[in-house]
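Computed from the coordinates by the stated procedures, all read-outs in this text should not be read as laboratory data. These numbers come from a predicted model, not from an experiment. Cβ atoms are built from the backbone, for glycine too; each structure is taken alone.
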Structure I
Amino acid sequence: MRVLGMPAPFFIALLLVGILVGVGVSTPLMIRSSDEAVENPFERPYPFPHRYWAESDEYYVFASGGQQGGLYVYGLPSMKMMAEIPIFTTDQAWGWRVEDTKIRDMLTDPQTGKVATIGDTHHPAMSRTNAIYDGRWVFINDKMYGRVARVDLDSFRTGQVLWLPNIPGGIHGFGISPNTDLAIANFELERWPTFVDNIKDRGVEADMFEGPLVGGFAGIGIDAAGTMTNDWQVWSPWQHDMLRIGWGESDGWIMNTTYNSERAVETVPMFGREEDYVFFWRRSSIEDQVTAGNTIASDEAPDVPIVSWQDIEVYAAKVPLNPHGIDVSPTGKYMFIGGKATSLVVVLDFEKIEQAIADQRFEGEEFGVPILESDFVRTATMDLGLGPTHIEFDDKGFAYVGFFVDSDIKKVPLGGPHAEQHGMTPWELAEVIPVHYSVGHLSVPGGDSAQPYGDYLISMNKLAKDSFLPHGPLIAENHELFSISGEKSFIIDEAPIPPETHYSQAIPKSLINPKQVYDLPADLEDTGVQYDYENKVANVSMSVIRSWFTPISFTVPEGWTVKMQVANVEQTLDMTHGIAIEGHEVSVSLDPGEVRHLEYQVGEAGVYWYYCIWFCSELHLEMRGRMIVVPESEWTPDMEWQPAA
């Protein structure tokens, strides 16, 4: 096989050398405004006046945390980080811990009963209405385990974790439909699904040891309240990487790629072909098969229908080798796909795709899937640079393509209905934006929707190298912010970000109105302790306020379980409290008005102090109490907690 006119192994070696050499040279010139005399609109006052950031920031950015297992939140254009929202991992600072029964339930695999407190978040997806961000939720996948989550943007807290059956993990590509009624999660890591009894009868060889294996994707229903359910799954001969659910001219289609059309189980054989595939699945054909009952199910999840790829309307198109980015233009007309192992980015036109399907313009098939004629469905093939990754769009008719090896972003004018916006020759390089270094992903606010906002561009660089103060071998990543509102782009700011952002989305602050305190429930229990001798449980109802706990102490027999309702009864902005109990690994936060339910097993007999974990008042150090554990053999009912006189 040859890539760009050279043998594939030689090209792969050159690609790796380019990664090492290309980012090891001296710092490239930064792009500045073409007119140095122009007043910089991003100059900031010093000292900063009160509320400067709250009033000057225009967007919230939600960036995936990778191995951190959650989301980073910062503002634009300040680049000031405000929060790390925990999702799939525990976080003591946020009180996101498994002694909270709600959180433990979310992090527990319903099939195995095991609690998973590590994760790998990759691709946040904003809720939408008519393919435009609506500010209700942000959804995200876990690549380590088979689960996805919803973060509620009224509280910036995780509201649901949905576990997917039939797969132990490997969710990579993830996307939301234009009206937030469906999410799709790709099975990137192939499996050997023993429940698919007829897989070999379908012409697919599958072997646990030798491979090739099989993959597919899950259809996740989302109701009006944002609740997710496992609606169906599709299994196919391929693993799938990135995806999009179409809108506008691509409405009704689910599109996903494979960088391993060879169906190999080792790295080098994955470069065995000249090109790979993007697939087009007609959503209605999947739902029709589910409605008709033309499905199977596993013993693990008998209520989740599984559909075979051969029973669905699906087509493939050839794309550059080892594709990654798969992105749809604002009108839904064009799809950009770049090949990581090439310098090529192709543009497919959905009008031509629909026409090719209608006219049966195919150039072969594989496993029964028709392959669309490449020359017909492609509008452009652009040779732009080494290592194209992801693509975003602005509101002026331009696409922005990130390049990992070249360490830059290329700006390209779109054709068709967008040509009148920019007045330039479509599909030809318009601008090169250098970055520091190695673009993994990039983001334009709204740039993956029907309504990009088009004023800022974030380059999420996998390497920072010499950008910040040295801080050990593990160096922070670098998010660089550019202005793209004018004819020429220029850098505004950069910020070190903990590892490891895979994608981010930015939404106008006007679309989000988070609550500042929780409403206390009207039926909040009276403070005190109730003893359940039959089940050996002490039910504790506790309130927290500056600067004490009620009850300030309580008793419990050794070996019992404590079930605790803790309520922060403050109704004042920013008055967060918490409770940590020494010797028992209990440590949770309590926002104003928040009620948490904890459960833990008490330790050996003794006196255990609990205290507030947030510096909440001048008397913070005095804010503490005692859990007194009495040997069960010495316990008598008159030792029960009694309310203060």
Structure II
Amino acid sequence: MRNLLKAPWLLALLATSGWCQNKLAEASLEQLLNTEVTSVSKKEQKLSRTAAAVFVIGQDDIRRSGATSLPDLLRMAPGVDVAQIDANAWAITIRGFNSRYSNKVLVLIDGRSVYTPSFSGVDWDHLDMPLEDIERIEVIRGPGASVWGANAVNGVINIITKNAKATRGGLVSAAADSHGGTDGLVRYGGVVPAGSGDGAAWRAFAKYSRIAGMPLPDGSPGGDAWSRVHGGFRSDWDISPYDSLTLEGDLFSNDSGQSRHRWFYPTNFDPPFRQDVDAAGGSLLARWDHTFAGGANTSLQAYYDTYRRNDMGEPEIQRTMDLDFQDHFAAGDRHDIVWGLGARSLTSGLPPGYEVALTPPIKTVPLFSAFFQDEVRVAHALWLTLGSKVEHNAYTGFEYEPNVRLAWAPTYRQTFWAAASRAIRQPSREETGVDIDLLELPVAPGLLAVTRLQGNPHIQSEELRDYEAGYRTQWTRRVSLDLTTFLSFYRHLGTEETAAPVFVPGLPPHLDIALTVGNKGRSVNYGGEAALNLSVTSRWRISPSYSQLHINFRVDPSSTDQQGFVLAEDAPRHMFQIRSFWNVSRKLEWDHTLYWAQSLPHETIPSHARLDSRIAWKVGERTEIGVVGQNLLRPRFREFEETFQIAGTEVERSVYGKITWTF
């Protein structure tokens, strides 16, 4: 990193960077810190007074990022580790434990959980949504389980889309890159009845994208190109001065591929081969909000989500039905209370007859929850928040997830905060009921060793007890700083426990080595994040950030696990980035972002840097033409190792052009 920053051409490039102008960027830093966020307490709070590590990616950050996908947008947030595995798969986590199946971060779209119960994670290729429709992304680093529940362990990513009233009229965009990838979006919105300011605002979109494949480390094609068709709508209706109704839904279809190995453990006898991956699904959400005369508000939300995914040759299915009620009111002058109830039904599984078996093949599990949170104004500038979520799941029964948060603002320019939380990750379908052969290897003439993984129906929830402290300040009108430190104690982390080999006669005879999912891991993690905003001039803004993470994973003395520490520590110890925005003129913007990540402790991925650069011209009042260079520092590099049978490919240097027309 030190040698990289000594490069005179790079320093010159960063020196010519600058600030932007739009809803968030045009505002002063004081207004930026007063941005309302909703993800911490399920109510609107000023960012400056929030007792949590929150980072907001706003509309203008999204537009000027040059990103073409949600994972690339998330690179902006300090403490978020984003690594691309191949053209259609990512490993994304917050504060450690990264893999393709990262399972300790909860991801939401407009309050709809996109968590996958089969592995407690996210299929990121299902979320390739129009970035132009996103209002903001709120990223919580640290537990959010006291309001969001199980799996909000290391963080919450809440993607909030624009109200339909903000997207009236038309938008057409088209993009193409230097590797043959293309992207097109058509969106139109209006009001029913037409011309009425009090009707139901609506928008509808259709999007097509094709992403070119990337090469394997030996230069051969990775077979991971993919295409996607996605369409959807949103309607926002003010039924009365006190009531509003939101309806939204979408359908998608993905067609892609990947290079994979037959076995989970790499060997010299298992070369990669190409395999198709396809997925299709959709969602429908309805939300009613009522505001009372005194300012209290109530909401009722229901959604249905379904998909079918053929991955690794296995046709996975999922259906989710969710109902959520929430009430927010003030009790006297000191208490601000939010409480709610929820019920969810999850159906998931694999039909019988495939290499991966689940017991039972298809299963429906209920989830019931309730939460209560009270923000108490202890003194003029001191707030204490107490709350907990209680859930009942089909695997471990009742679970509780309390937290306590304290925020002190001695002046309107600075806030000190601290928090203590408990969060759990409930078991997944694969952990409780999987049966799969991981490796088949000859150990002697006529004798095979077969390693097999079996689920454990009695597995416990993974548990986190987390302690955080932070400081936010606006030093001057031009400089703001956000600091966070944390200490995290994990118990009952997942392990693979090995039984003694058993000789099985037959044709051919083999040694059966059974692995069983266990809970004998633990870890003590600590670290911190820092984010700085500096308005150098009225046209130039730079935003550097840095994060540090130390992981100390251990297993119980009785454990036979050999792989847990490798998976637990698949996250860089140090990450750094600097974003720079410059308004060259009223019509011309030039932006740069430099990312750097340290090498992973147990992998062959070295420390690496990535530089993206964007230049955009506004033609008239309705057309924007942009050119973006991505991964400019080297022809290609690999961000993540092979993972769970998937052969990692290499991210290539690319240039793409985009034109956007609004009418």
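Ranked by volume of the Cα convex hull per residue in Å³, for residues 260-379 alone, structures I, II are led by II, which has the greatest value. Calculating FRET efficiency 1/(1 + (r/R0)^6) of positions 52 and 284 (r between Cβ atoms, R0 = 41 Å, to 0.05) for structures I, II picks out II as the one with the greatest value. Distance in nm of label points 7 Å out along Cα→Cβ at positions 44 and 476 computed as 1.2: which structure among I, II? Among I, II, the structure yielding 1.2 for distance in nm of label points 7 Å out along Cα→Cβ at positions 44 and 476 is I.
Please compute mean count of other Cβ atoms within 10 Å over residues 268-275 for structures I, II and give me the label with the greatest value.
Working: I: 15.8; II: 13.2.
Answer by largest value of mean count of other Cβ atoms within 10 Å over residues 268-275: I.
For Cα Rg over 2.2 N^0.38 Å, which of the structures I, II scores highest? Before the final figure, lay out each step's value.
Numbers: I: 1.06; II: 0.96.
Greatest value across I, II: structure I.
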